[in-house]
Structure 1
Amino acid sequence: MHFLRLIRPINLFIVILTMYGTVYYVKRTSLFIGYSISWMDFVLLVFSTVLIAAAGNIINDYFDVKADRINKPEKLIITKHIKRRWAIVSHWSFNGVAFLIGIYLSIKYNTLSFVFIHLISINLLWFYSMYFKRKPLVGNIMIAFLTALVPILALLFMIYSPNDSNQLADPSAFGWIMDYDFALIQFITFFAFVQNLAREILKDIQDIEGDKLIYVKSLPMVIGIKKTMVITFLLLALLPIFLMFLFLSQAYLSSSFIFNNWTFLIAGVINLFILILIITAKGNFKFYDRLIKISMLLGILSLFQMAHI
């Protein structure tokens, strides 16, 4: 049970849901109708991604033991319930298995994309936990980038899967990126990056006291909490502003892209609610964090809804 808490199963489930939702949506688009894939290989890809994410959670807690004793002593697992050496062994074991899967997929699908993404993700999570999280904003951007990479990884699997029914003339040219059907994937990827960046910044505000013990120089420590909240506000404002732009733009009024997608709309409303709370100084950082998580989950669920519109 303590080990499950260490790897954060809810976050891992969201990774699984994101990757499956991406493939589910893409398979019903005009470019991939009737497109079949190797579900066994896709399960391996999802499994390897989950292993890397779990390993990242372990190594992050491994380096944060001293800070967590102050920030969240009730959630401290390493040293309290699990020995440090077992944590590091689990970390490298997970990454080793994931990397081998990445090599297998790259060989089978004749592309370096999978092994490269696996390798860069493993290393970024290690250097984030050991070094970059102590730098203002850099670590936040790294985690947001890796989160946004999850749907792209699932999309790449579809593109590189060999199939006679594939209507893409040249998958390696990424011509799909300009296709209307992939607009939702692009938007979700972008807002996954933005919302995670805002969430990571908010977490830094909560963790100031403990972070001082491990010599972290987070954004709120460098520029202050008020200025940091302004940056967070601007980031979270992007989704409601985007939805308002669509509402006012005549070119999009007849489109079902957003307005039949009630889950995406609710995600925008939640972001707007967070902005109101920030302006009025209501609620607390943990409450903001929960609302952002709900908004992100709705964004993922919008993939399933839009697949049937």
Structure 2
Amino acid sequence: MTNQESYRKFAATAPDMPLFMQPWYLDAVCQGGVWDAVLVEKGGRIVAALPFFLKKKFFWRYVAMPQLCKFLGPYLMPECRNLNDENRLYEALLEQMPKDLAAFEQDTNYALTNWLPFFWRGFRQSTRYSYTLALDQPEETLFNNISKAYRKKIRTAGEQLRVRSDLPLSELLRLIGLSFARQGLSLPFSPEFFQRLYAALSSHNCCQLFFATDPETGSVHSAAMLVWDSQSAYYLASGDDPDLRNSGSALLLKWEAIRYAKNTLEVPVFDFEGSMIRAIEMGRRDFGAQQQPYFRLQREWSWLWRVGKFMRQR
């Protein structure tokens, strides 16, 4: 049995395996390379795993993050989430990683707070932030914790627009493309990639689309995709029509997604998938969300790779 096959079986028994680390999710997003995993057993059962996305450029093999994959990183069974086991198991996982890597860069899930075993092996770490909202509060409290300006825009948008979920994925993809074009950027993934991910999410019943439309003209102002696991709902992707952004439609969809996560999904956390960009970060805080730190772990073994990375960043 290959490591990937063992990981598939392990993931089916892991009680709180995050969505982005599920084997079927990796199947959908790991394009342009292959995903694999290293595993550690204790008493004849797997207790730790580290999935990774392996890519190749010229003669280099390296670990990178797949598109639309918020995090990976090690997963430990709940009984092993203590300092002694963490140090031992992370070391054992790293010992099994491919020996011919040129570089490694991976964002880790929130559960990893102890990166010392990676530091001891020459990795460096940078802290990044997502923004999450605890949903164990009354809906009225959640709404009142939103900034006054945002509340006003949500109410106005709610009076003028209709939120629906029966439009095709192509509408969301179109609006995402318009949002990137407004910033002078091209779409970072292909339509085929996005459709493949949506099909995987839909087949596992963990995806909902939202559209804010004008009931009179039928124009679509904003669209968003919400995905989830048993622990959180994630605001994975969204887009807006640049000519209609002032309607407050984007804020309305976020609020409706929060309500859906709380009342329909009944998950404990709404994850905005925050950003390090100042303006986006402020928008998350204006919804009452709290910072959630996570780590980006990196290491380069190839000096040519390091030089090339340095030159690209200049």
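A value of -23500 was computed for helix-only ellipticity at 222 nm (-39500 (n - 2.57) for each DSSP H run of 4 or more, over all residues; to 500); which of 1, 2 is the source structure?
That value comes from structure 1.
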Ranking 1, 2 by FRET efficiency 1/(1 + (r/R0)^6) of positions 99 and 195 (r between Cβ atoms, R0 = 35 Å, to 0.05), the structure that comes out highest: 1
Test item: volume of the Cα convex hull per residue in Å³ calculated as 134, pick one of 1, 2: 1
Ranking 1, 2 by mean count of other Cβ atoms within 10 Å over residues 155-162, the structure that comes out highest: 1
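Looking at FRET efficiency 1/(1 + (r/R0)^6) of positions 19 and 211 (r between Cβ atoms, R0 = 35 Å, to 0.05), point out which structure of 1, 2 has the largest value.
2
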Entry that produces 17.9 once mean count of other Cβ atoms within 10 Å over residues 123-130 is calculated, selected from 1, 2: 1
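A short reminder: the numbers here are calculations on the coordinates, not readings from a lab. This structure is a prediction, so every number in the text was calculated from the model and none was measured. Cβ atoms are built from the backbone, for glycine too; each structure is taken alone.
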